[in-house]
Structure P
Amino acid sequence: MQKETRFVHVYTGKGKGKTTAALGLVLRAVGAGWRVLFAQFLKHGEFSEIKALKKLGNHVTIRQYGSGRFTKGRPSEKEMEMARTGLSEIMQVMEEGKYDMIVLDEINVAVHFGFIPLESIISLLKKRHRDVELVLTGRWAPKEIMERADLVTEARKIKHYFSKGVRAREGIEK
């Protein structure tokens, strides 16, 4: 049986739902028997999505390449090293063909703030194994990445309760 074509997805924009869209794909992929790597850049910790993904057992491997402390400004050398180590691991894993889907959560933000050079992501896209569905999330997706993607979705904020002072809520935003 011939495998279906696999694609590159980009979920970007200022609106809510980019990681959530990727998690929906992970859920469907696991339901179809796929092996998934869910890699978060910049983030670190037991967020609700991580707790849920762990319940899927050995169908999903989770990696976090960040301290969870970076919010804006200039990243520390340690933060940059964590992100670059992560990307190096992703490149190796992708070549091994161990996963059917790889999600790079917040990778666009990592590129935007200089954690990872854009050229490294372009190289990843060029080397992507044709049997890997690759999902990139985060604000500020560079046009060079969007041009190489097969699917680009932009989340646009129209209204959000954050503007009324509501903080991130467990089970919804964290």
Structure Q
Amino acid sequence: MANPFQEQLLKAGLVDEKRVKKVRHDEARKRKGKAAGNQADTAPDPALKAAEEARRLEAERSRELNRRQKEAAERRALEAQVRQLVDTHRQSREGAELPYHFQHGTAVRRILVTREQRDRLGNGRLGIVTLDDEHYDIVPRDAAEKIRERDASRLVLLNEPAQKTEKDEDDPYAGYEVPDDLMW
């Protein structure tokens, strides 16, 4: 039985007899190929297995490469955030003449600060950060905490705030404060 749609197209003159025969021939070939393919599927083809394994390995390599690229992009984004925090919160050391010593790694480093900055560093209201292990910047405590969250290796020094202790009423030296800049 012929396809009624094909017959309508033929009657309307939109297709010719040659084209209709070709389509019928192609459809018959597909039906025969499917029937023959069902019988041939019983024996697995080693080339097909090898191709599937190659596709699987390629997809695995691609996923690994994408994961590495994503991690690198995240590291660059964190580095940019840290750099921006330091740039926007950097304390000016203009007129700094007092040395402030601190430990970075195994070395004791020195940075010149003002008297107010030295007091605030000691009280934990300022912190010292670095971007390149050679240049040190002073930032407020809240910026230093944000930098610690993103990359703890960039935070060099952040003292804990001094706890206010209750004064002993019997202390005979309560009225005498020990100066912060006492040099021995």
Structure R
Amino acid sequence: MQERSGIITFKGTPFTLLGPAIAAGDKAPDFRLIDNGMKAVTLADLAGKTLIVSCVPSLDTPTCDMETRRFNTLAAALPGTIEILTVSADLPFAQKRWCGAAGIDKVRTLSDYRDHGFALAYGVLIKEWMLCARSIFVIDGQGVVRYIQHVPDVSTEPDYDAVLAAVAAIG
């Protein structure tokens, strides 16, 4: 398994990412995530949509909570051809409970709890925690990665404006 360092920290402490370095222009790796109803969701299931994939360590942490709420608010202004996914290793039951309590109704939460297959394929599995690093991937309707943002410190929020600019550039 490929290990990469020097990409992210948590409050200044460096962490190691497992998996390959995905680059803009690469074909998005397929994935199999679990939705809140315990059904599998794959990249093929979302074909034709522009995806904003927000990877977070856990919805039960303050920064992940703020980020997902912010994307839920931003989703209201986006066309129906754009879907926002929040991926974490939280159990689907916990994601469903959190979404209900937080009023999340426009962002789709998906779980990578079974085998961390998404995090490993996208190179965002934090070795020390076995959780997703805070990262954003924008994938176009043809399944090509168009934008990547690895938030340098996991304890901080992403650059939302840069994400929206990347989506707008797709057209």
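Read-outs: derived from the displayed coordinates by stated rules, not from any lab. Remember, predicted model here, so these are calculated numbers, not experimental data. Cβ atoms are built from the backbone, for glycine too; each structure is taken alone.
Thinking only about relative contact order in percent (Cα under 8 Å, 6 or more apart), which of P, Q, R has the largest value? Working shown, then result.
Working: P: 38; Q: 14; R: 32.
When relative contact order in percent (Cα under 8 Å, 6 or more apart) is calculated for P, Q, R, structure P comes out on top.
One of P, Q, R was used to compute helix-only ellipticity at 222 nm (-39500 (n - 2.57) for each DSSP H run of 4 or more, over all residues; to 500), and the answer was -18000. Which one was it?
Here the read-out was taken from Q.
A value of 3.5 was computed for distance in nm of label points 7 Å out along Cα→Cβ at positions 100 and 140; which of P, Q, R is the source structure? For distance in nm of label points 7 Å out along Cα→Cβ at positions 100 and 140, the value 3.5 is produced by structure P. Structures P, Q, R were shown, and mean count of other Cβ atoms within 10 Å over residues 4-11 at 14.2 was computed from R. Starting from the value 28.7: which structure in P, Q, R was mean projected area of the Cα convex hull in nm² calculated from? So the calculation was done on Q.
For the set P, Q, R, ranking by Rg/Rh (Cα atoms, Kirkwood Rh), for residues 20-75 alone places Q highest.
For structures P, Q, R, which has the highest computed value of distance in nm of label points 7 Å out along Cα→Cβ at positions 28 and 92? Intermediate results must be reported in sequence, preceding the final value.
On the way: P: 3.2; Q: 9.4; R: 2.0.
Once distance in nm of label points 7 Å out along Cα→Cβ at positions 28 and 92 is worked out for each structure, Q has the highest.
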